[in-house]
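Novice: Each structure below is given as structure tokens.
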Structure 1
Amino acid sequence: MAKGKRRRRSSQHKTVTAVIVYTLAILLVLGAALVGGTMWYVNRQSEEQAAQASAARAAEVRRKEAFIKKVAPTAQSLYSQYKVFPSITIAQAILESDWGESSLSADYNNLFGVKGTDPNNTKELTTQEYVNGEWQTIKARFRVYASFAQSITDHAALFTRGTTWNAKQYQHVLAAQDYKTQAKALQSDGYATDPDYASKLIDIIETYNLTKYDPTNAAAASSGQ
């Protein structure tokens, strides 16, 4: 009887062992499937995020290209009359209007923050200016334009007519023979209060290759040089 009992216990032990082994095998398979599924999900999420980031960058490039193409023709057409390099005008429009998306430019077509006093063609808004070594928030009246082209034209005319207190204020801007000299002259002649204004313009011009819109470069390109 003892031997028979031992056989039954041995058989039961083998059955339990088999169940445990089988259970562990199932758990391993399920674990592997879970890990594989998690990795697939993570990879899928990464791919989707990368695709979204790529699409966002492409949209950003198209938005900027569209803005440049919108303002460039007017900037080029005014050069012969006002002697402001198109690259400078475009860069100023980019910097001062945040690519045409500032409220001043989007709502009132004022790309350059041109101020005025007539309530009939101006709007009072809040802005920031660099005064006495620090940025200050102030309220001022800004011109309202019917179009970007009108804003660009008025801005270019500013340099030839000067200011009410100095008709020759921008003489160095008008005398400049290249975009770097003109950018620095804008600052030295008192156009902007931002101490980094000239370097910001130059950086924008070089980043987006805006010199291709300037007269000498346009002539060279058209002649195949």
Structure 2
Amino acid sequence: MTEDRPRLRSLTRGDAAAAVVVLHGGREWSMARVASHQLAYLRMVPFATALARRGDGVGVYLLRNRYRGWNPPHEHPVQDAKWAIEQVIAERGDIPIVLVGHSMGGRVALRVAGHPNVVGVCLLAPWIKHEPVEQFADRAVLIAHGDRDRTTDPRASFRYAERLRAVTDRVARFDLRGEGHSMIRKAPVWTRLTTAFTFGVLGTQPLDPVITNAWRQPAPDGLRVPM
């Protein structure tokens, strides 16, 4: 792989009837290369590892972007995520895909959610800024945000979840009480929500009733579920 391309790491072997692509965070502006030792990338390794450990015939991929920044108007991580999805399809075939993104990676995930192979999107402490919602029609969505996050705004993700309810009835949002942006204090809760959502949406295990109950609750109850 040439240096000007992102890196896509596969954590699973064998056949897969579905896949999940994990997307890391970053900065608004930076043309610095993403290194494997940087915290934004390392933060998502445990999520990808937990998903791969469950197996269930799901291919798990961890994307490492070319650059650390969003870099408008280029939006380099969006380009990288589109590339990653096509790589997965080229390798695995026409299979359903769930996206899991943290912070800037959450914004990336929602931007590429309209790809026809994407069936679900898990947004962890997402960076939300004047985003569209139409691409989420017929998709399942889970948003989780720490109520002490000072890097990305929990109020913005709540407002976005409200707007999502207009295009899909499968939207749940969870407030992680006492948690900040790094997802460290309650790491098992973040991981449990992510794995339950991913495998439930992909149909390799039953949908978690905590998530389905949130889907059924009217706003704001289903969008401010305390964890």
Structure 3
Amino acid sequence: MRTNRVEAFSDGVFAIAITLLVLEIRVPEDMTSLGPGLLALWPSYLAYGISFLLIGLVWANHHVMLDKIHRVDRMLLFLNTLLLANVAALPFTTAVLARAVSSGHGQRTAVAVYGGWLVVGGIFFNAVWLWALRRPELLEPGVDRSWTAAVARRFLLGPALYAVGTVLAFFAWRPAIALFAALIVLYWLPISEWRSRGRPGGRAASVRPPGAAGDDPPA
């Protein structure tokens, strides 16, 4: 099977998940103190911003990944479905994170759950890419295998770095959130040394971790 239907379905899931994030930001009920009420929603704004950039990053990397995958088999479809299931649940973990920070209770657990979900998503993302690498017939003809191996190493950093933040959450949840945010921003920045030579004469695209890859705009 070619990848066009996989891309269309995946893009739909990404679009719905990223849209659902804003629904968790509730309008203040007390309009007589609207300014303070809006300011009090800062945990929701923070969680929304982090998750929006994260889903966008996963989408960008997913786009670059499928640009190098020519065909998909049954197992790759299954692994991609697991990745999409993880993305679809991010609005829930985002809401849990915002509610815990806002209420002042359960912050460590909420941040650890959020980080753990990022780790799981990173594992699924890597599984899709590594499965394709082990089956050359699935890859675009002419893809530079040294490049694909370098990208694989880059992708593998994601779950490891998110895991560090998840463990940190049990001791200091604020630095853990800061670490998640910093990693997401970092991997959105252009990284020239990771520009793609994926196809002879192909356009450049940079790479970032997992949930992650993509650069310019990606492919």
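Novice: Once distance in nm of label points 7 Å out along Cα→Cβ at positions 39 and 167 is calculated for all of 1, 2, 3, which comes out largest?
Specialist: Answer by largest value of distance in nm of label points 7 Å out along Cα→Cβ at positions 39 and 167: 1.
Novice: Figure out for me which of the structures 1, 2, 3 the number 1.08 belongs to, where Cα Rg over 2.2 N^0.38 Å was derived from the coordinates.
Specialist: 3
Any read-out appearing in this document is the output of simple, stated calculations on the displayed coordinates, not a laboratory observation. Model, not experiment: these values are computed from the prediction. Cβ atoms are built from the backbone, for glycine too; each structure is taken alone.
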